[in-house]
Structure P
Amino acid sequence: MWIYEKTLEIPVRVSKPDLQMAKFLLTQYGGPDGELSSALRYLNQRYTMPNKRIKALLTDIGTEELGHMEVIATLVYKLVKDATPMQMREAGLGAHYADHDKALFYADANGVPWTAAYIQTKGDPIADLADNIAAEEKARATYQWLINLTDDPDVSQVLKYLRGREIVHSQRFREALFMLEEENRASKAQKEDDDL
C-alpha cells in the first residue's frame, strides 16, 4: 500500500538545543490535536467512506500525517539530544526522563499520555469530514502558537511548513465535504423524481 522513502518531508535543522521547545513540540507528537491522532483518525475513517475519491484523500492525508510525526520526532530529538539529566529536569522534562530517558513517548506537552479517545470516527461521512476540518484548523492554530514560542529560525521554518500543510489539508477536506453534500443533494433529488 505504501512506498517509504527514507527521507523526511522537509529537512530538519535546529540552531541550538532548546529543551523547553522540545517539551512544547510534544503536543504535536502525542497530543489530542497532534499528528498521531490525525493520522489514525483519517486512516480509520477511510474504511466507512462511501466515495472512492474521498477515501483516497483520507489515505493520502493520513499517510502524510505519519510523515509529519517523523518531522516532529526529529525536531524533538535534535533539540534534546545533548541534554544532561539535570537540564531535562530544569526544563520540566524530569518526569519524562525518569520514564523514557530521551526516547520519544506519545504524550502531550504536559506529559499526558496519548489515548484513543482523541480519535473521532463517527461513521457518518459528513460528520467525519466536518470533524476533520476542525482537527486541521486546531493543528494549524497549535503550529502558529509553537512558532510564537521559538526564536530559532530553523525550527520556525519547519513549523511554518507544517502549518501550511494543515491549511492545505483543511482545504481538501472542505472540498470533499462540498462534493459529498452535492452528491447527497443529487441523490435526494433523483429519489424525489423517481417517487413522482
Structure Q
Amino acid sequence: MKLDAIQQELGKLDYPNDPSTSVYIESVSGIKMLLGSYAALSDRYYIASFQNNGILFMGLNLMRHFNGTHHFVSYEDVGNVEISKTKFINGRLLFNADRMEITDSNGKKATYICYTFMAGEGFWKDNIQNVQRTVDSWPAMSERKAQPATAQQSSTVPDQLRDMKSLLDDGVITQADFDTKKKQLLGL
C-alpha cells in the first residue's frame, strides 16, 4: 500500500487527503461492534484514517486494494483508542505490529492488529504516532456527548459538502460561503 493510494482514496471520498493519520489494521474481534448494520462481514483488513471528528474505515481486499466498503464512525461513538506494544495477538507471534483497541461509547471493545511495518512501507510506525496525537486532540467523551445534536453533526463530512455544493449550485450561498464552510468541515 502506497501513501499516494491512500491520499487518492481520501480525496475521492472528500476527506482531507492527508494520509499521515492512516493506519493499516486487521480486525481481530470485528469492526461490526462499531459499525452496526453497516459492517461488511467479509471485511477484515482496513486503512483506518483518524480524522478530527472520527474514524474513516476504508475496506481492503486480500490484495490490499480498496474494495469500496468505507464507513465513518463519529468520535461521539468512540469511547477510547488504545495502542499498545505486544508480540502476541490471538496466539499469533507478530514482530511488525501493535495492538489497537477501540472502545465504543457503550464500553464494548474491538481489537485490531495495527501494523507498524510492511516490506517497503516504513511510514506506518510514524502514522501510528500521528493517530495518537489526533485521538488526543479529540474533546473528552463527556464534551463530545454534550454537544447538541444537529443534522450536520449526524451526517458525514462528504454528505455535508454535497449539501453545501447543492446550495451553491442553486444560488442559495456564494462561492465564498462554500469555501469557508468547506475549510471548516475539513479542519483546514
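What follows is calculated from the coordinates using simple rules that are stated; it is not laboratory data. Keep in mind that this is a model prediction, so the values were computed, not measured. Cβ atoms are built from the backbone, for glycine too; each structure is taken alone.
Structure data summary
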item	result
Distance in nm of label points 7 Å out along Cα→Cβ at positions 106 and 170 - structure with the largest value, from P, Q	Q
Winner on Rg/Rh (Cα atoms, Kirkwood Rh) once structures P, Q are ranked, highest first	P
Which entry (P, Q) yields the derived value 28 for relative contact order in percent (Cα under 8 Å, 6 or more apart)	P
When distance in nm of label points 7 Å out along Cα→Cβ at positions 26 and 74 is computed for each of P, Q, the largest belongs to	Q
Origin of the derived value -9500 (helix-only ellipticity at 222 nm (-39500 (n - 2.57) for each DSSP H run of 4 or more, over all residues; to 500); candidates P, Q)	Q
